[in-house]
Structure I
């Protein structure tokens, strides 16, 4: 049985739990579980994106809360051990960050929270701490509505990567 077959045949509640590790929006996970079966990985990824962009702002904000702030280990909403491991891997660029960069990111995270009312979310995979800091500083200049869409786009990228990881984890 392929990993996609496994996802396709899970009972709805279990499918929702699995999908929540990829995106912290309960509504997204419910809609994705209801959209099964997926014929192939491309169909899964396409549907994930369609569902994401059809959600309400509150659903996006719920998903953002499932991530730790850049440079931190735990999300405000809590995470499974799988999600914590994925977040740590995604933020691997923080491991070699200079102390000043780490402090600047912590300050920037606070400023971003105050300005926009949600955490700074960026698809950190493959990015250095300095790159994440530069993006944070650029995005602080956005107006709130534009920044919400940018953050949602970053979540969409993260969800895609995590769906691919989910399928890979079940293929092993």
Structure II
């Protein structure tokens, strides 16, 4: 996991940390940063797009990392009810989405904050999307961790080439950070 040393003037699209996968996220580092709670995106972060099966390696890793935080939840824009399978596997409640309360909207991030009854700075949002997870989490005042996406994207993301867009943004922002 790489810390990006964000500053006040850093774009809200830049995460606080980057990791190659969920198993590269160091929860102890997050704890040392003041994080007590973690919200984890489901699709392409925790599981492959629309899957309900957590890889055994991921499950084992997360079980070991849980000692560093007080609690966690699943924070997903997935509207189907099959998140319950993932929820039970991790013993992590789902913060539900809705038509007007979806990432990156602030209303959804307030749901996460209210769920934990915590200050946003004590919550880390871990996800694979710069817009939904990082930008939304940064605007809410959360610590953000961007992980490389797991598996294939959904049709909508492929059509608008969201990954190409994200790579251009992060490359430009990282060069600005490295120059500082």
Quiz item: One of I, II was used to calculate helix-only ellipticity at 222 nm (-39500 (n - 2.57) for each DSSP H run of 4 or more, over all residues; to 500), giving -10000; which?
Solution: II
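With mean count of other Cβ atoms within 10 Å over residues 18-25 coming out at 24.2, pick the structure among I, II it was computed from. If you can, show how the numbers build up before the last one.
Numbers: I: 24.2; II: 17.9.
Considering all the candidates, the number was obtained from I.
Check the numbers for mean count of other Cβ atoms within 10 Å over residues 26-33 across I, II and tell me which is largest. Provide the component values of the computation, followed by the final result.
Details: I: 20.2; II: 16.0.
By mean count of other Cβ atoms within 10 Å over residues 26-33, the leading structure of I, II is I.
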Quiz prompt | For relative contact order in percent (Cα under 8 Å, 6 or more apart) computed as 30, the structure of I, II it came from | solution = II
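Rule-based calculations on the coordinates, nothing more; no lab input. Source: prediction; values computed, not measured. Cβ atoms are built from the backbone, for glycine too; each structure is taken alone.
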